[in-house]
Structure 1
Amino acid sequence: MPEISILGCGWLGLPLAKVLIGKGFSVKGSTTSEGKLSILENAEIKPFLISVGAHEISGDINGFLGNSEIIIIDIPPKLKSDPSENFALKIQKLIGKIEEFSIKKVVFISSTSVYNDTESISIITEKDIPNPDTESGKQLFEAENLLLSNSKFDTTIVRFGGLIGEDRHPVKFLSGRENIENPDGPINLIHQKDCIGIISTILEKGIWNETFNAVAPSHPTRKDYYTKKAKSLNLDLPSFNSEKKSVGKIIDSKKLEAILGYKFCEI
């Protein structure tokens, strides 16, 4: 099995690495926290302390990429916490190293934030040209294009919707809140299990040079979904404000389901 480097062994990257190791892959994993190195090592992941900047990459990037055939890039733009960050430049810097070490395949974890919300709440497929309305979405889309336009390696882009899991769900943040806007906007969520299953399937089936939307096919309104979810978890119900017209989008993942033969879990 080919050796894989996972850049960013956090909420998604760490359990993904564990699953891939279970399937027989040899995995190198990076973290920006020295305290997490032992966690990676205990999970049989070869640990590396790596930080990718716009102008330099700190850490043993040579050891992290050396002998790997595939890299999975799963690092966030971090523009909300630091608006001065230039994520696209970071990816450009990383591409130089990917070329240097002759990495053959790249999986880039992107986001459906590359698509803007609209009042018409239209159905969005991969054929729709992204028009991001946030700086994070703009830089993710720029990073996608930098990778896809490079002929020295094959890239598959996966645009995940809102991430949920056993320990992570937006209803916990919304519980008991009042006057929440956009009640009729549709949800576009994906469970951690599906994120891992989709990436694993891409690797196992060798699906390259593709762009996939990755969102569960259920799109109830925010009001209906979060009210029902709060009830099921015995949380205080959120209340919504319908004074303003709701906006949003419905992300279509039929292409992914067809090409990968993948079935989403319930959200």
Structure 2
Amino acid sequence: MPNTVIFNYNIDEVEADSFFIQQSWDKNRRVRIYKNNYTLTDIYYEPGYHTAKLIANDSIIKTVPVNIPTNGWFFYANEYKTRYHTEYIKVLSPNRNGYLSITTDDLKRSGVHTDREKMYLYSLFSKRLNISGDNFKLRTRVRMKEIINNFCSYITLELYSQKHFILVKSTSQGCASEAMLSFAEKKISGRNTDLTSTTYNVREWTEIEVDVKNKHFTLYINGKKSFKGDYRADMKSITGLSFISNGLCEVEYIELKGQDGKVAYKSNFKDSVEQHRNNEPTSR
């Protein structure tokens, strides 16, 4: 990252006043194109499964997937999401003391300044997970550590698919208006819906479970059902997941599996540390 993507197109026979290629969902990443030109070179600053759009006037006339996988976990920060001020974080070892985590030393080493509030992303995009976004279970245990004093600290768990995404943004109870849920076409904001049931102390270890069965979404927090709902759109295959926070997350374990019990991704970072220690040579 960043990643160069080359689009080849031909709009000579299309009747419209203006044409654009848009990288993904973000309208700020829209570039104007013209007839009698046939190539656009664009830059993607973040990994993931993107859907690029060819737009004539205000109508989408063609889409194409742009898949940028990661080699394991990838870490970066954004100060302003819409401006794409992306800062990449170089991590010597993401597994510390049995947790997936990064430190303020990693930020300093990467030249990431911490004097302003930013969001920090831990992302994993595999070339193939072979699991349906409409039938799966995800379990994880996570907490965050503040970098600066935030009135409303949050942790967002986001799962991406070929068509849509599932997002769980949780805050402390006093900041419930900042909470948010999204699953396929359903988007629920804490500003106009009571989402206090999805809140918890994000600074303490919390188990989060997302259970999706035949497009029925259920969220559990520390084993307690906190929200449920249905959606209609097809998610298609899961492509990746992210932990996003305005602090630095620590993740103890992750398990992603289908409703048939087949495991697509599993990592217990405590076991990984123990295994690493067991594999170290014995001094003589």
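Every number in this text was worked out from the coordinates using simple rules, so none of it is lab data. Keep in mind that what you see is a predicted model, and the values were worked out from it rather than measured. Cβ atoms are built from the backbone, for glycine too; each structure is taken alone.
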Distance in nm of label points 7 Å out along Cα→Cβ at positions 166 and 206 - highest-scoring structure of 1, 2: 1
Thinking of 1, 2, which structure, once helix-only ellipticity at 222 nm (-39500 (n - 2.57) for each DSSP H run of 4 or more, over all residues; to 500) is computed, gives back -1500? 2
Given 56, 40, 38 for Cα extents along the principal axes in Å, calculated: source structure among 1, 2: 1
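Of the structures 1, 2, report the one carrying the highest value of mean count of other Cβ atoms within 10 Å over residues 118-125.
Values: 1: 13.9; 2: 21.4.
Top value of mean count of other Cβ atoms within 10 Å over residues 118-125 goes to structure 2.
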